[in-house]
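Listed below are the structures to be examined.
Every number in this text was worked out from the coordinates using simple rules, so none of it is lab data. Bear in mind that the values here come from a model prediction, so they are computed numbers and not experimental data. Cβ atoms are built from the backbone, for glycine too; each structure is taken alone.
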Structure P
Amino acid sequence: MGLRDKYAYAIQTAKGKFDGSAQEKDGKLNFAGTVKSEADANEIWNAIKTIPDWRTDIVADIKVVAPAAGAAAAAKTYTVKSGDTLSAIAKAQLGDAGAYMKIFDVNKDQLSDPNKIKPGQVLRLP
């Protein structure tokens with residue numbers, strides 16, 4: 001069994017999160033690349049560490065890179081429609097109706113009450 005097979009779980013965990021590769025070289029599995037968050041890096045490391053002797057098998061250079069400066073400007077927004085509620089928006093946009101207070105908190109500059117939103121308002125989403 002090769003190292004790529006032995007660490008298949010870690011490689012699979014890295015897919016979609018890791019911009020790089022895991023290559024066998026000189027008897028080691030070399031992970032080299034970048035991720036977008038510390039959480040992604042930790043998730044990959046936790047998957048690697050499920051193999052007890054990972055220290056003898058793995059060489060890893062997993063760097064966290066910050067999103068481009070323009071990414072903040074491209075923050076997600078939602079335009080309120082007639083009949084909307086913050087909980088309905090939270091359910092549709094964030095997958096959790098209970099997250100309505102997160103939407104309220106990031107929009108306190110234009111909302112004074114989470115129950116008072118108006119059609120046409122453009123809300124920032126967390």
Structure Q
Amino acid sequence: MPAFHRDGTAPTDPNAVFVFGSNMLGAHAGGAARVAKDAFGAVEGVAIGPTGRSYAIPTMGRHGGQLSLSDISAHVAAFLDHARATPATLFFVTRIGCGIAGFRNDEIAPMFKGAPGNCSFAEGWREWL
């Protein structure tokens with residue numbers, strides 16, 4: 001059973017990794033991406049994967065449109081492989097894609113079903129996980 005946290009919060013564990021939705025430019029200008037850049041070391045121009053104490057999962061393209069759900073699912077699968085490979089790390093997963101990108105919770109949250117126990121998710125995703 002995965003752990004859950006209150007939506008809109010940041011991890012209090014100083015070693016936790018903040019997982020956020022990004023765009024393919026790696027322009028972390030708003031929402032959780034901005035928090036990732038300002039507080040967790042996300043690097044401008046890095047659209048996918050770990051930087052600092054953050055992990056970017058792209059949900060938007062280079063010019064602001066949504067990525068396809070199948071593309072996002074592939075990026076989520078890569079993240080889950082990374083989380084499984086680093087079991088000592090806590091991953092604090094935001095509601096990626098459900099803010100600026102405009103996806104619904106029921107479109108994105110099920111992609112994380114079966115996540116390892118070192119992942120914590122926003123409480124609003126509980127019903128799908």
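Out of P, Q, choose the structure whose coordinates give semi-axes √(5λ) of the Cα gyration tensor in Å equal to 44, 15, 11 when calculated. Label of the source structure: P.
With mean count of other Cβ atoms within 10 Å over residues 30-37 coming out at 20.6, pick the structure among P, Q it was computed from. Attributed to the structure labelled Q. Assuming -9000 is helix-only ellipticity at 222 nm (-39500 (n - 2.57) for each DSSP H run of 4 or more, over all residues; to 500) as calculated from a single structure, say which of P, Q it is. Structure P accounts for this read-out. Among the shown structures P, Q, from which was the value 3.4 of distance in nm of label points 7 Å out along Cα→Cβ at positions 6 and 78 calculated? Label of the source structure: Q.
Out of P, Q, which structure matches 20 when relative contact order in percent (Cα under 8 Å, 6 or more apart) is calculated? So the calculation was done on P. When distance in nm of label points 7 Å out along Cα→Cβ at positions 62 and 86 is calculated for each of the structures P, Q, the largest result comes from P.
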